[in-house]
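Values in this text are rule-based calculations from the coordinates and carry no lab data. Everything numeric here is computed off the predicted structure, so don't read it as measured data. Cβ atoms are built from the backbone, for glycine too; each structure is taken alone.
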Structure P
C-alpha cells in the first residue's frame with residue numbers, strides 16, 4: 001500500500017472517531033436526478049420545496065445583492081431557471097450542511113453559520129469581479145471551508161477555547177494548534193466531510209489546505225491553481241468582511257494576506273476598491 005492510501009486510511013479513521021454527518025438524503029436524490037440525460041425538473045422542484053428550511057434559505061441567498069440577479073426569485077422553479085441546475089445543487093448542498101447539524105449541538109452556532117453564509121456570498125462576488133474564476137465553486141468553498149468546525153465543536157467541549165488560541169496566533173499555523181490539542185484539525189475534518197458529500201475535487205483540496213498559505217506560491221502538486229484561487233478568494237473575502245464589521249479580527253490575514261494579493265495579482269489599491277464595493281453592499285444587506 002502506497003503512502004497516499006495509508007494517509008487516506010488514517011484520515012478516515014480520524015473522521016469516524018469524531019463523527020462526520022452523512023450526506024443528506026435530499027442531496028443523494030437531487031444529485032441522482034441532476035446526472036440524468038433528461039432531469040425531471042418537476043421532481044427536483046418537489047424535493048426542494050418539501051423542505052421548508054431549505055426553500056427559505058435558498059430564496060434568502062439567491063435574492064441577496066451579492067448574487068446580483070435582476071429579478072427576484074419567488075418560487076423554486078424560478079430559482080432553477082435563474083441559477084441553472086448545477087448552481088442550484090451547489091447552493092442546496094451548502095444549506096443542507098447547516099441543517100445536518102440542527103438540534104445536535106448544544107452550543108449556539110448561529111453566528112458561525114451566518115458568518116459562513118456571508119463569506120460564501122462575498123467570495124462569490126469577488127470571483128465575479130476577477131477573470132478566470134468560477135463563481136459557483138467560490139460560493140461552495142466559502143460555505144464549506146470551515147465545515148469541520150461544527151463537527152469538532154460537538155466532539156470536543158473545549159474546542160471553542162482552541163479556536164480562540166488559533167485565531168490569534170501569528171507565529172504558528174492554525175491547524176498546528178488544533179492538532180496539538182485535539183489530534184486533528186478542522187481542515188482535515190472538513191476535507192473528509194466534503195469528500196463524503198461528493199463535492200468537486202477542486203473544492204475538497206482547497207478545504208484541506210486552506211491554512212497552508214505558503215502553497216499559494218507557484219505550482220503545487222497537492223493544490224492545483226483552481227484550488228489556490230479558492231483559498232485566496234475566501235481569505236480576501238474574510239478580510240473585507242472583518243474590515244467592514246470591525247469584529248472577529250484574526251491573524252490569518254497577517255500570515256497569508258501578502259501571498260493572497262500576489263497570487264491574485266492585486267495591488268493594495270485594487271483590494272481597497274473591492275473592499276469598498278463590498279462595504280457598500282454589506283451596508284445595505286442583512287444576514
Structure Q
C-alpha cells in the first residue's frame with residue numbers, strides 16, 4: 001500500500017489526523033518516533049532551514065528535494081507544502097508528478113500571487129479565482145496514483161473576505177481537490193464555521209502567534225476538521241534551544257548542558273545507528289567475522 005493510500009485510510013477513520021511540521025529528515029523522524037500518524041513538510045520551516053524567510057524564495061526543485069529526503073527516512077504519510085504550484089497549470093502538473101515520485105502522500109496548492117508570503121503575514125495578494133481553480137484541475141489530472149491527496153489552500157480570507165474563502169474552498173472541491181484549507185480564519189466563530197460551510201474535508205493550520213486563535217485540537221476535532229498541521233512547533237523550539245545554548249557557551253566558555261542531554265551514541269541511535277551497525281558485518285564471511 002502506498003503512503004497516499006495510507007493517508008486516505010487515516011482520513012476515513014473517525015477523528016482528526018494531527019501532523020506536526022518537519023523541515024528535514026531529523027525532525028521528520030522525531031515526529032514519527034513521537035507516535036504521530038503523519039508528518040507535514042512545512043514550507044516555512046523548509047525556507048528558514050535554507051536561510052530564507054517564507055516569501056516564496058525556494059524553487060520547486062529545492063522543495064521536492066527536501067520532500068524526498070524526508071520520505072526516505074519515515075514510514076508514515078508525508079503531506080507537503082507545494083506553495084503556489086510554482087507557476088501556471090503546466091508547472092503545477094509537473095510539480096504534482098515530481099512530488100508524487102518522491103513518495104509524498106499529498107500536497108497543498110494555494111491561490112496567492114507568486115512569490116507568496118506566509119499565510120499569517122499581512123499584505124498577501126491572491127490570483128483570480130478561476131486562475132487558481134485551473135491549477136487545482138491540473139493538479140487533480142496530473143496525479144498517477146488516484147490516492148494522492150490534493151489539498152486546495154485559499155488565502156482569500158485576508159485579502160477579500162471570509163465568504164470568498166468559503167466560496168473558493170467549495171469551488172476547489174468541485175474542481176477535483178480532495179480537501180479544503182481555508183488559511184488563517186481570524187476569529188473562533190470563523191474557525192467553527194469552516195467545516196460547517198465547506199462541503200468536504202477541511203484542514204486546520206495551527207500557528208501559535210499567527211492570525212488564527214489558539215485552539216485545543218480536541219475541540220477542532222469535535223468541530224469536524226479532518227487534518228491539523230502544526231508547522232512551526234519544532235522550528236521555533238529549535239531556534240529557541242539554539243539561542244539558549246549559544247548564549248550559555250559565550251557566557252561560560254564551557255559546553256552547556258542541554259535540556260535534553262544525551263550521549264553521542266544516543267543521538268545517533270535516534271537516526272538508526274543500531275540498524276546501520278548491524279549491516280557492518282552482515283555481508284562478511286563467517287571466517288572474517290570470527291577473526292574480528
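Here are the numbers:
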item: helix-only ellipticity at 222 nm (-39500 (n - 2.57) for each DSSP H run of 4 or more, over all residues; to 500) derived as -14000 - corresponding label from P, Q; result: Q
item: Origin of the value 2.5, where distance in nm of label points 7 Å out along Cα→Cβ at positions 83 and 163 was derived from one of P, Q; result: P
item: Answer label among P, Q for the case where mean count of other Cβ atoms within 10 Å over residues 27-34, calculated from the coordinates, equals 15.1; result: P
item: Comparison of P, Q by distance in nm of label points 7 Å out along Cα→Cβ at positions 35 and 51 - largest value held by; result: Q
item: Entry that produces 18.5, 55 once Rg and Dmax of the Cα atoms in Å is calculated, selected from P, Q; result: P
item: Which of P, Q leads on mean count of other Cβ atoms within 10 Å over residues 43-50, largest value; result: Q
